[in-house]
Structures are given as C-alpha cells and as structure tokens.
Structure I
Amino acid sequence: MFRNIDFDVAEREIVAIVGPSGCGKTTLLRCIDGLLPHDAGEIWVGNQRVEEPIAGVAMVFQHFGLFPWKTVFDNVAYGLRMAGASKAEVERKVPEFIKLVGLGGFETAFPYQMSGGMQQRCGLARALAVEPNVLLMDEPFAAVDAQTREILQFELLRIWDERPTAMIFVTHSIEEAVLLGHRVIVLKGRPSSIHETIVIDLPNPRTRATLREPRFAELREQVWGTLMREAREAEFVLER
C-alpha cells in the first residue's frame, strides 16, 4: 500500500494530505491511529511507538461516527468515559467542548435532530474533549454541503487557533488543503509514496480574505499541477 512514506508533524502544525482516489490516505490515518497494523516501518507519537490505539491520538471521521441513541452530551463524553475519566471530570469538560464547537444549548439533542454540520461539530467536540496531542481528520467535511463545509473550515481554524495541536488532515479538496495546511503532502502511485511536500506560506490567521489572495491562487495551482497527472492516471487503474 505504501512505499517510503516518511514525514513528521510538529506540535502545533496542520499537515494536509491529498492524493488520487485509492492511494491509501484513509488507510494511512488508520495506521497512525493504531487501528490497522503495518508490516514495515515505524509510527511514533512523541516517544511512544504506535502498535495499537494509544492515548493522545483522536480521529474525526467523514461520516460523523455518532451513536444515534446518545445525546450530544453523551456522544461528546464517550471518549472521556472510555479513558476512565471521573464523573466530575466529564461534567466539567464536556460542556466546555460543546461550547467550543458552537453547540451550546444542544446538549440534549440526538443526532437525528441535527443537521450534518451540527453532527460533525459534535464529532469534533468528542475528539477534542480527550485533549489529544495528535488530531487525525479523515475528510471530515466531505459529507456536508458546500456552504456548511466552508463554515466548518473556518470554525476549525478558529478552534485550532484557540487550542493548537498537531493535526493531519486528509482531503480530496485542494482548496481545503491549501486553506488549512501549513504543509501539503501529495501522495502518488500504487504503492503510494510522497511525490512532493509543498510549504503553504500564507499568513495566519486565515480568513475568507485569504481565499482572494494571489498567493492562495498560486499555491492552489501548484498543488493541482502536482496532483493532476496522478489523478488522471489513477482514474483508469483496474483493481487486482
């Protein structure tokens, strides 16, 4: 699946990963999270080698991953409770993170009552509540409409600005990768390898005005130009 994948992520850095469909972006995240085994190489989080799920790493999934029978409060509390947090700690932390993602007042709502954007905010709050050192984002905004996606992108930047952490963000959207990432890693081939790493030298904080900057357009074209040939070739590859 992978060949010569070698990169690191700083403590307060967002690294976006793009690549053709089927190149293993989600698989890579699951390996980093310890959900899938890897038969070669090493994955380290701080000074801890990843061979199974470890504390300090949290993932936000594309399709929300909420428990439909649990309220917002209980969905956000799930990770804390699984980690053995006391009732007092849960009662203290959960409202804080619900408020952080903009869901204050919806603590007793169930997933079926909420829009896709609200559900993804809930999933993000659940991941943040365990205060991870590494946050893995697996195309988290792909399942919502374009308007909601843009809102959530800037909400994520706001939250990261308040609580910066190492983040690996997988996306199919080049614009999203350039807007959010401090670096963009472009994967190619089967097995996948790193074709290019592009430093995104846009000023922070990033706002909607960032999308209109000439430098944003230049970087978007650089990533697209790197990815385009690989994407076209990958489209016509048969599975074996």
Structure II
Amino acid sequence: MSAKVALEDLKRFSRSKRVNDLARFYKTAPGEYGEGDLFLGGSVPETRSVAKRHKNLELQEIEKLFKSPFHEARLCAAIIINLQFKAAKKTQERKRIFDFYLKQVRAERVNNWDIVDVSAPWMGVYLSEVEDPMPLLIKLSKSKSLWQRRVSIMLTFALIRDGNLEPTIIISKALLADDEDLIHKAVGWMLRELGKKDVMLLRKFLTQHSHIMPRTMLRYSIEKLPERERKKWLAERK
C-alpha cells in the first residue's frame, strides 16, 4: 500500500461537476479561510471508503496524503490516522500517532474545519492519558492559525466524554475574543456538549460570559437548554 495508490483510488471518484460547488462550500476564494484549496469532487462517504481500504498505511505514506494539494487526500489521511489511533492497544503507540498528528497540525495540513472535526475529537483521547494537557491546548489556542485554534477546542471533546470538563472551560475563555466565526461555532459546540454533562457548569459559564460571547457562540452553546432559558440568555446578550 502507498499514498500513490490511495490517491489513485480517490481520483476514481472524481466528478468535475462537483468541484466548483465544493470550492464554494469550503470557502476557497481569495481572502476566504480555504483560499487555494483544490478538490477532486468525491463525496465524504467515498473518501471514508478509501481510508478504510488503506487503513494500514505507514505514517510516512499518510504524511504524503497530508501534503497533497487535494482536500479529499488530506481528509482521507485524517480518517486513516483516526482508524489507526482507535486500533492502537498501547499508550506508546497512541502517543506516536498523536505526535504525528500534531506535526501535521503545526504544518498547516489539517487546514479546514471538516479535517479538524473528523480528527481532533478522537486524537484528543490521548490527552486523557497525559498528566497535564493544558500547556499544549493553551499554546494551540494562542496560535495565529485559525485551524490550530479550532484544534485546541475540538481536542477537548474527548475530555468532555471522559468527564474532564475544566479544559473546555479554560480554552473557551481563551477564545472568547476570537474574531473568527468558525471558532465561535466550535466553542459554542463544545460548551453545548459540556452542558450535557454538567448543565450547572454551563450556566455558570454563561452567567460570567454571556454578555460578551459572540452571538453565534452563545446560540450554539444554549441549543439544548429549554426555550424560555435560551430566550433569557439571548436577551442578556443584547
């Protein structure tokens, strides 16, 4: 197996009529967040099917996919390392995969919201095995890179599932003043998930910060609260 063969498999699903639609959907015009990204025209289920066929690729071959100019190749790479991470039996092996993932994040190859969201919530499982995940999360949250900042909050999804809610609170506070709508949505999403575990903790956060939260962040965070309460928080934001 090789990255070359995996890319050939992805190209079999190419449909030129979808390329322009995908380019618009993922905001690839000059000045937009996905500027310059290229597409083959395949669907996400098709990309997942290729990832499953190539789930045993060596990391050096997966890195070649991450370096591809094609969005579907990088998405495929992210799905493959998820599959390998889930199959890893030992902490040492999970660390090796996680460190490889961070290398791709820092190299700006995990560089659109879908590639972040398909990978970070699962890679974050490794953070439950380390003594203190906060230095890494804080560093990512302070990055100039939109995608690294989104990774910082999305990694906490796994910690929420594990019952460790404080990292989400800390990173959400760190990103309150972020200018990017994609960060507002991600933070709101994670706060909503946190609220499923501990609604009183969510309410405490809202009491302290709802008046300064970006409206999109607030709306996402309160989606699972009762309608009357949602209206109250939105009214306080005005």
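Every number in this text was worked out from the coordinates using simple rules, so none of it is lab data. Treat the numbers as computed from the prediction; the structure is a model and nothing was measured. Cβ atoms are built from the backbone, for glycine too; each structure is taken alone.
Tabulated data
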item: Rg/Rh (Cα atoms, Kirkwood Rh), for residues 84-211 alone derived as 1.00 - corresponding label from I, II; result: I
item: Parent structure of the calculated result 12.2, given that mean count of other Cβ atoms within 10 Å over residues 44-51 is the read-out and I, II the choices; result: I
item: Comparison of I, II - label where relative contact order in percent (Cα under 8 Å, 6 or more apart) is highest; result: I
item: Among I, II, which structure scores highest (criterion: distance in nm of label points 7 Å out along Cα→Cβ at positions 12 and 220); result: II
item: Entry that produces -12500 once helix-only ellipticity at 222 nm (-39500 (n - 2.57) for each DSSP H run of 4 or more, over all residues; to 500) is calculated, selected from I, II; result: I
item: For 52, 44, 33 (Cα extents along the principal axes in Å, calculated) the corresponding structure among I, II; result: I
